[in-house]
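Please go over the structures that come below.
Just so it is clear, none of the values below were taken in a lab; they were calculated from the coordinates. Given the structure is predicted, the values throughout are model-derived calculations rather than measurements. Cβ atoms are built from the backbone, for glycine too; each structure is taken alone.
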Structure I
Amino acid sequence: MANGKINVAVENIFPLIKKFLYSDHEIFLRELISNATDAISKLKHLSSVGEVKGEIGSPRIEVKVDKDKKKIHIIDEGVGMTSEEVNKYINEVAFSGAEEFLEKYEDNVKDAGIIGHFGLGFYSAFMVAEKVEIITKSHQDVPAAHWTCDGSPEYTLEETDKKERGTEIILHIAEDSTEFLEEARIRELLSKYNKFMPYPIKFGTKEENLPLPEDAAEDAKPETKTVDNIINITDPAWTKTPADLKDEDYKSFYRELYPMQFEEPLFNIHLNVDYPFNLTGIMYFPKIQNDLNLQKDRIQLYQNQVFVTDNVEGIVPEFLTMLRGVIDSPDIPLNVSRSYLQADGAVKKISNYITRKVADKLSSLFKKDRKAFEEKWNDIKVVIEYGMLTEDKFYEKADKFMLYPTTTGEYFTYEELEAAVKDNQTDKDGKLVFLYASNTEEQHSYIETAKDKGYKVLLLDSPIIAHLIQKLEGDKENIAFARVDGDAVENLIKKEEATVSKLSEEEKETLKPLIETVVPGEKYTVQLEAMDSSSLPFVLTQPEFMRRMKEMQQSGGGMMGAFPEMYTLLVNTNHELVGQILHTKTAKKRERLIQQALDLARLSQNLLKGEALTAFIKRSVDLIK
């Protein structure tokens, strides 16, 4: 029997581990099972090169909970350790610059390197255990070893009579961690962190029905047998090649990842690269529509099939965090507790690769079956628009498959749209104007007025569209986007031939103050315009710039201060009602006509509510009596 002191550069290594390295105590099980997995992988490798003689069978891992004795056992059938290896791997917590390391952690846990750099995974056991035992038998023909430590640097190491190859870790659970003696809690952790580990993990047993014989009676009940409860899937879909998977395999894996998600994904993207970094994974497009508040953090990050986190910020570009799925890479640098991403050049390369793969997939879907792509457009457009706003490389590719739907159900790429409207929607200054609506119901009258002019009206209704059209106007030459209710259609696309007003300048000067006495000046600016006589008498518009800035602010544009609700009231000097207002001698009747025309304009903008709506209804009834 040997006694000794664990060789560490600082005496207080265990409080350091407990307080700074692993703030989330539940990951102790992940770390110990990861070590068990490594032990089996090493055994398989040694067997493949002839260093282990004979058959190694099908090694697996077992987790057992002994609530009465307050112990948890983690058992593997891996390579095992000799006493010398226990000294090397367990008793010497060897990492360079330990003093500097401690100093870093006292200030900021995020500043540490990845766990593999320090070999501290095993010591996470002391977060929940007051004492830890290791009973291990090497694949070599040497006696087994029994190591014990009570959480101080003191340990004992002696021979033991273990016969089977492999390692058993025994945790004597501390009083402040008894929650981990509940089988339900351990089952939860195994499902969370180890659901897709590469070797079978046994946790207890379960009853399984035996198949009924062919001649069994209809009411016959199947016999059951007790079988090992294997909690993990050792070969999840992302570890396979796309050629080996069918659509149903991808959907089945999606259901495995998100058992409470009943809606099928729209499509998936299989990631697989081994140079200049290793990365595999499957990403799914859910039905997103216009919901920017969709729950993010649904992409799971793994390292060699070990769950690490569902916070993939920095690895996956921001615009793709609305997707779902799995990314597995041993090359993603995480801190010592695997909780935070480290700044690293490889991360940017991985992010760029994922962006490119998503863009290529979308491009392929568009080219392969455009009609199906158009049918999915409303469910995926927010992701594409967000990507065009935030990722220049994605923007370049997406410009070819970004769609611009119209209010009549047509879909155009930008190039197609430009060709379709160029002749009719170029103004007198040579600027190409794209008219759009954000709500076909609320802006119906404006849309119809534009259509009467032969203009195409786009339906751009995502919550971030104001940001995107701002970017498009900056990137493309001599174009403008204008919402159909932003001004009179004659002003949105100004042509050489201006509409002539039926009112003289003198009549206009008389009319304007008559209207301004009724219209509240703090909210509406009155502007006389010569429009088509068939257009509405009063038209409410909101300046494109002001409205767009407001929308950008509401969707997270980062602008300070609230934009006031300001509207321009366009008075159609060619409308019969406006002439009637001008020539009405009775002030009360004139005021009623002005108020009625104003309320009609407000109604078309969905601004007439409450008391004002009630007054409008009563006034309308009086006018038709």
Structure II
Amino acid sequence: MQKIFIKYVVVIMTAAIFMILFINGLFNSHTMRNQQFKTFQAKIDQMIHTLENNRMELALLNENLDADYLTRARAAAYVMDRQEDVLMDVSKMQYLADLLNVDELHVIDENGIIAYGSVSQYVGIDMEDHEQTRAFLALLDSEDEDAYLIQEPQPNAAENKIMQYVGVARQGRKGVVQVGFEPKRQMEAQSRNTYDYIFSRFPTDIGEELFVVDCDSGVVLGHSEDIDRDFGREYYQLDSLLECTEGAYKPGAEGRSMYVVSKRYEDTLICAALPREALVQKLLTNTLLTFIYLFVIEIAVVLLLNYLVKRKVIDGIHHIIKSLSAITEGNLDTTVSVGGNREFEELSSGINTMVSSIINISDRISAIIDMSGFPLAAFEYESGANAVFVTSGLGTLMDISDRAVTEFCRNAKKFDSYIQRITALPIEGETEVYQIHNDRYVKIHMSESPTGKLGVITDVTQDIMEKNRMRYENTHDPLTGLYKYQHFRQLAQETLRKLPDGEVCALVMLDLDYFKGINDTYGHDAGDRYLQSFSAVMSAMPQEHFLAARRSGDEFSMMIFGCANRDEIDGWLHDFYERLGQNHVILSDTDSRTISASAGYAWTDNADAEIVELLSHADEALYEVKRETKGNYQEYCQSSFNVL
């Protein structure tokens, strides 16, 4: 009940969660795109703001540095106009440059030649020879004594090294004093105003791209990943990007769709792009988080309901189920007692009444069987149950102790194993009949169903023993205990049919010599003893090689089998006759006699041969032995006989 209730609660709440997730997904799919548009817009606005700030910073830096560099150039000119001896020594020029914190210091004469300098290899350079230096020649022609020139950072003429030069006209004479600076601060500030630097300042999501496109040429000026890439896809094209100011999906590489947002800044379009699957992934992530939150809430609600149902209802039901399980396992003396509410009390009372009725029925059935006097017992057990129902006669029929019966009643698995072991070896020729021990036979009839097994056991010892007695009398001679001749022929034929390749067998016909005289002289009792002694010798031969039978009167038959060749047959016959010669039969108080018998045999290695024919040939050989000599055996041969 608890599981069913919780199951329905879980199903209903789970269905509600998935409905919420579906509605939430529809709403979030639109919201996610709007959020991404706002995110891209904010990121693009920040890049524009950074570009403008860097540009203003660079302009202000250049303005401040230009004023500073001009001041240093005029200070250098002032010193040189008053201490001309400095000009004659490169080391002093370098010392002055260090004092002024400039990288180079040059003096250009009225002919436009660098006459003096802190860098000796630059002395002698004609300013007219290079575009970069030529600009300073205008100061030589100027009439303004305060004339100056501040050049932008660019490669110098001598070494193609990026430098910024500032020149001022000399006072009182024609010439120019020039100072040079390595524009490290300007270059650093300039580098911060490049697209690569700007893009590096803004982290991007997986698959996200930031790029700038020239509005006139449509050329991609910068990219957040690699500027040397293929920009032939549609979402890099100017016409397509102009449609993305409000955000739009454009085809990307390998069939992917890209969500692109663009914004114009001066003569460029600053753009941001993200694969559609990234948006979907964000949506799925948000949906998963929502699912986790709802799932945690569901678990909490289910646990609370489970606790309340268990405390109020299920504990009582479990107590009843536990008692019923004990009853099912065979503990019928269990009393169910559950209080707390009227329904549980009524249910407990009903179960106790039912168990009492079952016990009474079982006792009555056992009593009826005992009263009938018929040796019968019954058992029943269900699949998965521990208890076995048995009637009182089981122990007697199966010859097991009361303790074992009690143990079987409490352990269905063990009882089933016991029954399976008994029924695995049925009596040959019988149906559902099994041997308990040497003198006890029972018939076990079982009915199996998916729910269990029902069986009836009856004692059939007398029937089986009577059948065995009749079967023995039908197949064995009552005087000698040997097989009767007809049964012998049947067994011999079956043995011959099973003859393995490479083996031989022989059929032997035997006849006692002088038996009539013994009967006439000593009487039939002595004759019977004579026959029984002879039969005992035949019975004593190894059964794995001999079958023996009494044909009639003093005539007998044998089959010798399991031999590798004829010589082995002769060996067995020789052994038989040796044993026969050692056997003395007492005929009277004064007389005893060694048994004398004649025999003829026919052998074969053919499993398809007929027993009747072999016996006939053996009989012919016996006739020859009886006619010519007695007390010997002889092989059948169509052409001649060899007496052995």
For mean count of other Cβ atoms within 10 Å over residues 77-84, structure among I, II ranking highest is I
Matching -16000 (helix-only ellipticity at 222 nm (-39500 (n - 2.57) for each DSSP H run of 4 or more, over all residues; to 500), computed) against labels I, II points to structure II
Calculated from one of I, II, mean count of other Cβ atoms within 10 Å over residues 277-284 reads 15.4, and the structure in question is II
Computing semi-axes √(5λ) of the Cα gyration tensor in Å for each of I, II, the value 129, 48, 22 comes from structure II
